[in-house]
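Okay, got some structures for you below.
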Structure 1
Amino acid sequence: MCLTLTAPSGERIEAVLPGRTLALLVRLLEEMARGTPVTLMPMQAELTTVQAAHLLQVSRPHLIKLLDSGKIPYRKVGSPRPIRCTDLKMYMETGRAAREQVLGELTAEAQRLGLYE
């Protein structure tokens, strides 16, 4: 797809983007228009414990407990604990899938008991 932009100087810029790239760009702009903070980072990036806790929306001490329990892999480099973005994403996806499964079970039980119509 061809994307045409107008720079603040009035210059028109045209770019050819694959459909998936354009869809991602549109989604990013929609989120930014809503005031949602957006962060882009390479999947091979390593995060600090502060960054990872922020992305999970948990406290840093809670994240440290997750690391110490082995629920999220990390490297030990002196005192810092770099966490690969891919490992954090895997933890988040696993948690989401588990929540969806429990919600499905609760919904089925409520339907069976006639509490959910």
Structure 2
Amino acid sequence: MPTKRPLTRLRDILENGSAILRYTQGMSLAVYRQDSLHRDACERCLSRISEAAIKLGAVAEELFPHHDWRGIRDIGNILRHHYPDVLDDMIWLTITKHVPPLLIELETFLAKYPDDQETL
């Protein structure tokens, strides 16, 4: 069942995605691979993003159809259950290629709503 608080879930995605970009600002893939603290923090934020996307249900695809919501939802499952198979290259690609455009769209969309509003 989709959440009754879609704006809150979108803000969760924005907050965690923004944290990921702060944590990795100025970092290269080589540095990221060697920094377990930042890797763990980014993976935790990606898990939260995944959970928020799951709670959004079809609303995510309706509002932002240009993003791979299935992939966003699935990455949490991979991080929770297949963590030995998590490739730093895959996470880095997600961080550098997929997170920034998603955050831009979310920021633009959420700017239309007061911070305390939870429903569309």
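Please treat every number below as a calculation from the coordinates, not as lab data. Since the structure is predicted, the reported quantities are computational estimates derived from the model, not experimental observations. Cβ atoms are built from the backbone, for glycine too; each structure is taken alone.
Here are the numbers for the structure shown:
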{"read-out": "At a computed 16.8 (mean count of other Cβ atoms within 10 Å over residues 2-9), which of 1, 2", "value": "2"}
{"read-out": "Which of 1, 2 yields 7.4 [mean projected area of the Cα convex hull in nm², calculated]", "value": "2"}
{"read-out": "Top of 1, 2 by FRET efficiency 1/(1 + (r/R0)^6) of positions 34 and 82 (r between Cβ atoms, R0 = 35 Å, to 0.05), largest first", "value": "2"}
{"read-out": "Answer label among 1, 2 for the case where P(r) over Cα pairs in 5 Å bins from 0, in percent, for residues 42-89 alone, calculated from the coordinates, equals 5, 23, 30, 21, 12, 8, 1", "value": "2"}
{"read-out": "Given -17000 for helix-only ellipticity at 222 nm (-39500 (n - 2.57) for each DSSP H run of 4 or more, over all residues; to 500), calculated: source structure among 1, 2", "value": "1"}
{"read-out": "Winner on relative contact order in percent (Cα under 8 Å, 6 or more apart) once structures 1, 2 are ranked, highest first", "value": "2"}
